[in-house]
Structure P
Amino acid sequence: MRAMILVSNGLEECEALLTYDLLYRAGIETFLVGLSEEIVSSHNVTFKPHLLIDEVDPMAFDCLILPGGMPGTKNLENDQRVQELIDLFVKKDRYIAAICAAPSILIHKGLLKSGHFICYPGFESGLQPAKEKVIKDGHFITGKGLGAGFEFAHLIISELLNKQKADEVLEAVQY
């Protein structure tokens with residue numbers, strides 16, 4: 001299994017890096033895929049992605065992960081390459097996971113329905129979110145925000161591998 005976490009300037013670094021860490025521990029080959037060679041988070045943390053978006057073969061991945069943060073979410077949404085990746089993953093029935101503000105990208109594309117997603121309060125765009133911290137609906141996994149980061153990664157691992165492995169990872173990190 002392989003996952004890509006799209007990273008852009010202004011992202012919430014903890015949502016991206018916590019998810020990366022837990023998927024890595026589960027044995028899922030995971031890459032931070034950047035819109036640029038250097039990423040500066042919403043909290044002024046600078047890091048380099050493993051790959052650039054133009055370097056990846058999207059069909060080599062089973063899951064596309066969109067972290068939140070502002071203006072990172074807007075930077076992802078306004079990038080045509082990201083829009084094309086989302087469209088491709090939808091067409092190929094591959095997982096798309098989004099947390100915090102990032103589910104709004106999927107809402108604006110008409111991909112999420114009331115009651116079948118969760119996001120950071122204020123990013124619902126008129127739809128009614130679910131009550132859970134994380135939720136899966138078809139091939140979409142959504143999380144409420146950084147506070148749901150462990151549950152978000154657990155659900156991704158459960159879907160890509162299995163619940164037992166996801167439970168083992170959380171136990172190993174003393175969650």
Structure Q
Amino acid sequence: MINYPYLRLFRTYTKSFGKEPIDITEESVLNFRAGLFDIDPYLEVNNGRYHTLGDIGRFNHGFRTGFYKNSRAHGITFTLAGATAKYRHRIPFWKKFEMRTKIVYTDDRWVYYMTDFHSNGKLSSSILARTGCVKNGKLISTQDSARYFNLKVPKYELPEWVSLWIQSDSKYPGFK
């Protein structure tokens with residue numbers, strides 16, 4: 001069984017060519033249906049699959065903003081440095097759902113993405129992810145990244161709940 005949904009990612013990539021580019025501050029939207037490879041024994045989207053779909057949401061945001069194209073031109077890759085999911089409502093097998101991905105904050109090193117999953121007109125799940133840019137095997141600052149992407153990093157207000165999430169890392173004994 002194929003674990004990573006490469007066909008879904010490829011389809012997202014090819015469909016991005018026909019869509020209007022978006023600004024870095026805008027939200028990208030994808031629509032999917034919970035398929036056979038997304039579900040667990042309870043016939044709902046598997047918790048691990050939410051994270052994988054979050055990857056696709058962030059890639060789509062990169063496709064639509066031009067990040068992905070520029071990253072390839074400059075030898076930049078992206079890394080995931082942490083992610084937290086919150087689950088509220090189930091998405092059952094074969095149910096349509098929408099994913100909305102946007103940047104909610106940036107600091108010196110990291111870009112924080114939020115991906116929300118909507119089904120049946122309500123928020124089903126959310127993933128907050130900390131990501132970074134890597135060049136020549138080293139994490140580069142958001143300002144250096146912005147120069148490669150020829151953009152000015154917008155000033156985002158730090159939401160309190162994101163601040164608390166960031167602070168929680170300093171309390172985790174595994175990162176000492």
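Could you tell me which structure in P, Q was used to calculate FRET efficiency 1/(1 + (r/R0)^6) of positions 64 and 120 (r between Cβ atoms, R0 = 25 Å, to 0.05) as 0.45? Among P, Q, the structure yielding 0.45 for FRET efficiency 1/(1 + (r/R0)^6) of positions 64 and 120 (r between Cβ atoms, R0 = 25 Å, to 0.05) is Q.
Figure out for me which of the structures P, Q the number 1.43 belongs to, where Cα Rg over 2.2 N^0.38 Å, for residues 96-151 alone was derived from the coordinates. Structure of origin is Q. Calculated for structures P, Q, FRET efficiency 1/(1 + (r/R0)^6) of positions 80 and 144 (r between Cβ atoms, R0 = 30 Å, to 0.05) is largest in Q. Largest in mean projected area of the Cα convex hull in nm² among the labelled structures P, Q is structure Q. Supply the structure label, taken from P, Q, corresponding to FRET efficiency 1/(1 + (r/R0)^6) of positions 56 and 128 (r between Cβ atoms, R0 = 35 Å, to 0.05) with the calculated value 1.00. Computing FRET efficiency 1/(1 + (r/R0)^6) of positions 56 and 128 (r between Cβ atoms, R0 = 35 Å, to 0.05) on every structure in P, Q gives 1.00 only for Q.
Where a number appears in this text, it was derived from the coordinates with a stated rule and is not lab data. Because the structure is predicted, anything quoted here is derived from the model rather than measured. Cβ atoms are built from the backbone, for glycine too; each structure is taken alone.
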